[in-house]
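Right after this note come the structures.
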Structure 1
């Protein structure tokens with residue numbers, strides 16, 4: 001072999017080695033952890049909550065696409081798809097599963113006993129058998145509880161403060177979200193009875209069923225409407241606020257997202273704050289914390305928001321006592 005041929009062979013080998021170096025370096029880097037995000041809605045319905053969740057992750061040092069990945073699974077309101085979607089995340093496999101209500105948390109828990117699960121739920125996680133207790137969850141599940149069940153009586157009392165002559169209240173629930181619907185009914189019946197209110201329960205799991213429920217409201221003409229906390233109903237807040245406005249029905253809502261777009265009154269937990277907290281929990285789980293050692297956090301921020309402009313449109317005078325209690329009055 002001539003000197004020229006030897007030099008060419010050496011350069012070729014050197015070039016091949018240089019091309020392999022980045023591959024070897026990449027192989028030595030630790031794999032980026034992946035979070036599974038299981039939600040019953042569609043992505044456009046949760047943009048503000050996702051921002052809060054990502055902020056919670058950032059608070060613990062994780063930034064999506066930089067040092068952590070997120071696999072999203074959206075049920076688009078079809079609760080029967082949750083077991084399949086949860087199984088997909090387990091097969092992926094992901095490092096942690098985020099479940100954004102009781103139904104998705106139960107589906108995730110049924111799919112794995114080893115992958116940590118962090119939930120946000122308004123239902124009672126102990127009664128739903130997601131955890132053994134709030135202080136000592138046990139198993140692979142923990143999360144944030146919006147304690148919305150306990151707020152049912154308070155929301156009815158505030159409605160009575162606003163409308164002291166009200167006798168009949170329609171209650172709108174989503175029967176497809178079985179756990180939350182059962183919790184709402186279990187709490188709303190005795191709470192209404194205690195303050196002398198009659199209730200009429202209406203069901204809606206689809207856009208068409210919401211329209212049908214309002215057709216019943218128009219016929220029955222209840223004094224007011226109580227919207228249960230439910231991810232589907234919250235995602236349809238624009239439709240619901242438009243319908244109560246069109247039919248001039250005073251309504252109480254579970255979160256400020258409704259009053260900000262024209263709903264009359266809302267009382268409930270600060271939901272973005274809860275999503276930020278669950279983001280922090282997920283960060284801790286990624287760093288090796290065990291779900292059994294992380295107590296379920298109960299929401300501590302509750303907001304009463306009154307839309308005074310809507311009250312005037314409905315011919316209601318908001319009592320000074322209620323205005324004084326409000327965290328925000330929208331004019």
Structure 2
């Protein structure tokens with residue numbers, strides 16, 4: 001990491017912290033992540049030399065994974081039968097929404113078929129960008145559509161739950177977590193869980209290793225009673241700033257005039273998926289015996305880390321929501337490339 005990159009990372013964190021602080025003072029929902037995301041995105045599009053530190057984001061996602069483990073309690077065992085139905089619905093929903101999004105991008109967005117396919121999957125930004133480019137898709141458009149989808153979902157979900165569903169969304173100075181705060185000893189154990197979990201998951205080549213491994217090892221620590229308290233709020237706020245900034249930085253190099261069309265259809269694709277998630281949640285949640293809010297968050301096509309953080313902040317069936325998103329990403333990364341080969345679409349000229 002050279003000096004220029006370090007300055008870019010520092011600038012993104014300063015801007016993200018300033019945005020989080022402003023949203024915090026304005027009593028906005030999930031202020032540190034939302035404020036960081038919005039401010040860094042605006043700065044990025046305006047041409048500010050911001051940058052993303054992958055090691056820093058990785059460490060914060062590992063912290064989140066360790067924190068998610070606290071949501072796994074002995075009561076979870078009695079809910080597993082509901083989770084099975086949720087997995088089936090989530091898999092069907094992801095398949096249908098991929099088809100609908102691809103159709104939208106081809107029919108109305110006039111994307112070429114390869115670019116539309118790898119842009120339309122609800123997740124897997126990095127893998128879909130690489131595979132899409134190799135197949136002949138537009139390597140500028142695919143990540144832009146995915147980044148736009150995550151941005152829209154992360155921004156819309158808390159606002160919808162707060163303004164429409166009247167759900168208690170943590171805002172401003174209100175504490176997210178209640179209960180005991182972990183001391184140095186328990187924090188050291190959680191840090192070890194994060195490091196060991198990541199190492200083991202990478203060794204086993206698990207998709208989403210950075211969040212899956214720490215979550216599983218941390219869950220074992222909480223279930224066994226070794227750890228009982230949650231990390232301090234300040235650590236969670238720092239993680240939110242880093243993840244929010246990470247979303248905003250993804251718009252680097254965006255030429256607004258040239259890329260306005262795919263940007264628009266990234267928004268439309270995200271709204272289509274959100275509308276579908278809301279409809280399915282309203283209908284299927286009573287049948288599954290879970291909260292409609294939990295199923296909405298489980299189906300919403302945001303990033304694994306970002307949606308898990310929102311679930312954690314709202315304290316809405318966090319274990320269920322995090323598990324559903326991890327399964328979704330595993331399915332997309334594993335099956336989407338095979339499905340593309342099965343469809344047999346030939347390489348297409350990249351969109352202009």
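In terms of mean count of other Cβ atoms within 10 Å over residues 31-38, which of structures 1, 2 is highest?
Values: 1: 19.2; 2: 27.1.
Largest one: structure 2.
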- line: Calculated from one of 1, 2, distance in nm of label points 7 Å out along Cα→Cβ at positions 231 and 247 reads 2.7, and the structure in question is 1
- prompt: Looking at structures 1, 2, which one was helix-only ellipticity at 222 nm (-39500 (n - 2.57) for each DSSP H run of 4 or more, over all residues; to 500) calculated from, given that it came out as -14000?
  reply: 1
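If you work out Kirkwood radius over Cα pairs in Å for 1, 2, which one comes out largest?
Largest one: structure 1.
Who wins on relative contact order in percent (Cα under 8 Å, 6 or more apart) among 1, 2, i.e. which is largest? Spell out each step's value before the answer.
Values: 1: 19; 2: 31.
Largest calculated value belongs to 2.
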task: For structures 1, 2, calculate mean count of other Cβ atoms within 10 Å over residues 183-190 and state which one comes out highest.
output: 1
- request: Rank structures 1, 2 by distance in nm of label points 7 Å out along Cα→Cβ at positions 119 and 167 and report only the one at the top, that is, the highest.
  value: 1
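1, 2: which one has mean count of other Cβ atoms within 10 Å over residues 127-134, as calculated, at 17.1? Before the final figure, lay out the partial values.
Working: 1: 17.1; 2: 19.8.
This value belongs to structure 1.
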task: Output the label of whichever structure in 1, 2 has the greatest value of FRET efficiency 1/(1 + (r/R0)^6) of positions 95 and 263 (r between Cβ atoms, R0 = 30 Å, to 0.05).
output: 2
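Each reported figure results from applying straightforward, stated rules to the coordinates on display, with no laboratory input. This structure is a prediction, so every number in the text was calculated from the model and none was measured. Cβ atoms are built from the backbone, for glycine too; each structure is taken alone.
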